[in-house]
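Values in this text are rule-based calculations from the coordinates and carry no lab data. This structure is a prediction, so every number in the text was calculated from the model and none was measured. Cβ atoms are built from the backbone, for glycine too; each structure is taken alone.
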Structure 1
């Protein structure tokens, strides 16, 4: 995924005494700030949130959580501010949040109350303090900006201490709970019309936002990250679950659970990548069966040959002959 970090936003962080290059280094992300966007994986995004949690003060957190001070186009917040009222804004945030990062908003109407819970897209990974408080403050900022009213939540809860500076922004004390988080509002407050409503602009942007969202939802995001790691790890000969999980910055248990959530397993992905690598290597006539077996992680060529027959239904020689015929076909 790509995270927009335009020059204006970088300057904004600098004036807030936030050393973003150092934070990127701590998160293990290459410094690409000469570009308009950072190209990061979901797990790198999570590592970035963790790094921010480690270094930001509450004052800096509050500064970064005001939509009026973020000099960047953020699709979910723009969609929300174009909404007719606060309730519609929360629903749009829940729908389009993934366009800005791998985080989910769960919005529930419970009688005269509306509650929002924030989570990472992979449920086994608990979001760090910065992320939860930042998102809760941004939601409040959107609602106050849109309505033009000093709206106050009816409930604020999370697994981390809020502190006086943050609680002052919300206008109430935060409850520290063992797990999960909640931000609730009175339904009457959310039904106030938004001063920022913009139907013309929304009619123009909604189809594009939906197109981007559909493209993202069709992908197996975590599985693709595992595959990318395996394409590098298998030729090196070290592609255990422990090694790949360390590369992605998760535990082995989280690795398996995230893959299970996308209806696959680590073993299946290893075999998929081994098959793809093998087919690629078979195009090289200088590589023997033993060479290819070694390159895709097999010690015994006989075991590799049996595995390939299971993957494709062909022997290695038969598959290679088919490739040769294709290469010779002038069509």
Structure 2
């Protein structure tokens, strides 16, 4: 019996893929914290987490879409339209919890519209949602008549629960976001649906030959994206007590930025929920850090764009290095 057959295989310890973006977040927090110690105040840090909640929920769904090689440009207006729909029901006297549930279903319905058009017309989601972006925007503005929708009775425990802070610092909405992120991480990496999403994104033709219904998977992913937009929208109404007519109009770029910064590639086949959460935190740290340094907040858009370019560049560099190592290992064998 040979030595190689009796020697147990050595398990190599590998760092998680998100270690780089996590290290970047920690470094940025330390830099800002050293210069402005008030930044590291626990109340401020929990506030940062709370600020990531509503956009972060959309980022969770966008991870699945990028993993399947799709992009939904209408997420901001699905968020807004769902929130407007739920708020109008609340104004009409419907129980806020029922109205919120209806808003989530409504968001899923908007996602179904996107998915049906994508599958039926056999077009990329980025093209279809470029059109539905304007459709949902126009329909929402017609529904709210260009005015903020403010539920007249906010005495329901729906508003008090969503807007409360545990121990006076942690918003319940942020806690819901964290729990949702854990669930979505499990769905992506431990369920048949998550496997199918990554398989379709990795190689659509091979997935089709393997018997995976690629059209159905795309439809399901877009419906899920709509439902997450609806959930984020109704929670926003519960947290703020109103929904402005233009709220969500600029969400899509921030959401895509967070997902890309977090390490989900545009080429599909892989996604990271943890990375998306960290990416959203990085964007919030950038915005908050500029304020702490007394820099005009309008610069946050420029800095965010620069971080995206840097993240994509590093991602391509890492892929190149991995390919080089794999090629050398193949030659050695």
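Numerical summary
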{"read-out": "Identity of the structure behind 1.08 (criterion: Rg/Rh (Cα atoms, Kirkwood Rh), calculated), options 1, 2", "value": "1"}
{"read-out": "Parent structure of the calculated result 25, 17, 16, given that semi-axes √(5λ) of the Cα gyration tensor in Å, for residues 22-165 alone is the read-out and 1, 2 the choices", "value": "1"}
{"read-out": "Per relative contact order in percent (Cα under 8 Å, 6 or more apart), the highest-valued of structures 1, 2", "value": "2"}
{"read-out": "Which of 1, 2 leads on mean count of other Cβ atoms within 10 Å over residues 150-157, largest value", "value": "1"}
{"read-out": "Structure responsible for -17000, with helix-only ellipticity at 222 nm (-39500 (n - 2.57) for each DSSP H run of 4 or more, over all residues; to 500) calculated and labels 1, 2 on offer", "value": "1"}
{"read-out": "Distance in nm of label points 7 Å out along Cα→Cβ at positions 46 and 230 from the coordinates reads 1.8; which among 1, 2", "value": "1"}
{"read-out": "FRET efficiency 1/(1 + (r/R0)^6) of positions 86 and 238 (r between Cβ atoms, R0 = 41 Å, to 0.05) from the coordinates reads 1.00; which among 1, 2", "value": "2"}
{"read-out": "Origin of the value 4.1, where distance in nm of label points 7 Å out along Cα→Cβ at positions 38 and 286 was derived from one of 1, 2", "value": "1"}
